[in-house]
1. Suppose distance in nm of label points 7 Å out along Cα→Cβ at positions 52 and 252 works out to 5.1; of I, II, which structure was it derived from?
2. Where does the value 21.7, 91 come from, among I, II, when Rg and Dmax of the Cα atoms in Å is the thing being computed?
3. P(r) over Cα pairs in 5 Å bins from 0, in percent, for residues 348-411 alone computed as 3, 11, 17, 21, 24, 15, 8, 1: which structure among I, II?
4. From which structure (I, II) was log10 I(q)/I(0) by the Debye sum over Cα atoms at q = 0.10, 0.11 Å⁻¹, for residues 212-419 alone calculated, if the value obtained is -0.57, -0.68?
5. Can you say which of I, II returns -0.47, -0.66, -0.77 when log10 I(q)/I(0) by the Debye sum over Cα atoms at q = 0.11, 0.13, 0.14 Å⁻¹, for residues 124-315 alone is computed?
6. Out of I, II, which has the highest value for relative contact order in percent (Cα under 8 Å, 6 or more apart)?
7. Given a computed value of 13.8, 43 for Rg and Dmax of the Cα atoms in Å, for residues 60-147 alone, which structure among I, II does it belong to?
8. Quick check on the output: -7000 is helix-only ellipticity at 222 nm (-39500 (n - 2.57) for each DSSP H run of 4 or more, over all residues; to 500), derived from one of I, II. Which one produced it?
Structure I
């Protein structure tokens, strides 16, 4: 057995990623990594298929990638499923980050192919150098607390699992493997474009680090495995605690706040995410760190009533020593703030949805965008209109009452109390959706702007 195959086989035995009876679909771009993975999986004597996506971004070059994968699969006797997805047309129609749209469309095709073929596993060719890049990228973007675990070696996907058998080997080992075996592959020139942060890390930063420690990628990968194991243990413990605390109610459940607060903070954070996930029937809803922290902080308070909007019409209400989670729309009671902290995740209200991003950290993506300047620690909220709310409009010396604005804009009386506003928490009104924006907002990004508010009709 060759060195790479020996390492990957040992890694699989330890992680139990696939078995002889599994049907594995290999995501195959035509690059060295995925062609090496396809070769390795084929040589294991298990049922293997390949899936290839042509994003139609590089003209004839991407067509050549597709031909290489299809011809190699035909030569090796491997079923190949390929698709050409018009990414340029999709971007022109709905906008968004090119890399993100490519990834979404690619994985949608992989999911469809898994279901159509009955494959239990989707194998992707990320290796230990990719893992190092992922951790460094999280650190650069200020998300190390979430990103230090790196890419999981396995995770649920479609009707089965996504697995990463090559996290045990380096890029150089992969290149040696395809060279020794004469495995054909093609290089995507976009992997070297310096416009992408990951590429700059790969070409400029990581080589310097590896001059100091040539085993850095392997050591970081082993470190991420340890963190993932610890995370699995703590998550299992948190699930046990949640099952003990949850009390079913009509349209949701509730939790005793005092008992919750007796748990360690590290468990509390995981318990909140588990509670939020239990509220939704599917895994299509993701939750930001900020939202989880907001719920956790609300459960640690004792005064008054706290009302938090959750995605897709969900609510969390802390009152009389209990935190209630529900999907049912509830009327606001006295003292309820009726607001939700806006973040990277979409927040829905009526026929619109909103999110806020820091421009240095994230692409704006699809939707109508307003740019503004605010402190780095500012919190934007979506809330109901409150008595006395005023908005500073362009061309007016004094702020205008939002109530008067709604009258002038002929908003029906029954809708005025529930019409939302976007504001800095405890500060200025930024936007009355569908009506007017404040003079602090701009449709065009200005040099001083560091935040963006994105709105979409749904």
Structure II
């Protein structure tokens, strides 16, 4: 008996044959997306890319971004690709956010560039990483900017936030904002230190939130990439080595990192959710990471909870979440312990100076008038040169700016010695992964 095997058409994008993560004829190690494209009839799901910003004029992205919702939380402005941003690895023109966005949603079948994983839904650039602008002092460190982005996402029905960034220092504010946003799925890069996160945690990956999905990177052979973190909260692996994607100025570039793996899972999660909009964030995570829905890889069995890599087709074919392997209940895991202020101080002493700013985040005790209390401390010369620059409503905390990092550290110590303060912590920077 002859068996007919249907050949599924590939998109006509110029560099599609170089996108091994989508179609890998060498050994079949890819995310099994082509049959999904053929049969997908789901609705649109909006994915926020919390990153450095995006080149919204790129020809493969210009029709795939929702610029009506795009926002720059680093500089408090609409422009997510500012021309006058000082050059750094976190600036928009360094290209990290543009590369991540292309993996999710670059225009497919347009005879140029690459194919994004999802042509349904759209990407909303949420700029939370960056450098100072040359002509203004407005600037928020990454923690406060990210918390503002989470608040904004909740208000605008952005269901998934891709987080291809991290750092060694945890933050109470960041942890609390993510925990409270339990209707959002956070897809987080595991980090690029080649370490076990159970021993060397990075954040926000290591908050162990059930509405967070932590992604390791794998190479073309399917094995864990040498640079990729693993273990601890790491849920699943996805292609993250030698990934071609969009880059500023209409270019395309290869890049490697867990930053490239996370958007693969964000896109697949968006397809699953769009196919079944009634699911919760936790249920989407259960479907994507269920052991029955991944491509099992022996070398990943003790590296990621699911034991394998993301499989778009299997996840799409799973009509309902199964909880045979893990059950997610959005339980809060407090990594700071009972003595919150002592923990903050301990992390502060070990913090990388390059990831600190002259800003701090302060939560006042109930009934305390924040501005009056700070004015009193300034009159007593316990603090000097304090400016209120933002309010984080989801966690009821204020962002304060001091004259320099030394003054910021002193302020944290002074404030945490007061019963009128629930906590004061640095407004840490985060770095792209």
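1. This value belongs to structure I.
2. II
3. The value was obtained from structure I.
4. I
5. This figure was derived from II.
6. Answer by largest value of relative contact order in percent (Cα under 8 Å, 6 or more apart): II.
7. Corresponding structure: II.
8. On the way: I: -12000; II: -7000.
For helix-only ellipticity at 222 nm (-39500 (n - 2.57) for each DSSP H run of 4 or more, over all residues; to 500), the value -7000 is produced by structure II.
Readers should treat all values here as calculations from the given coordinates under stated rules, not as data from a laboratory. These numbers were taken from a predicted model, which means no experiment stands behind them. Cβ atoms are built from the backbone, for glycine too; each structure is taken alone.
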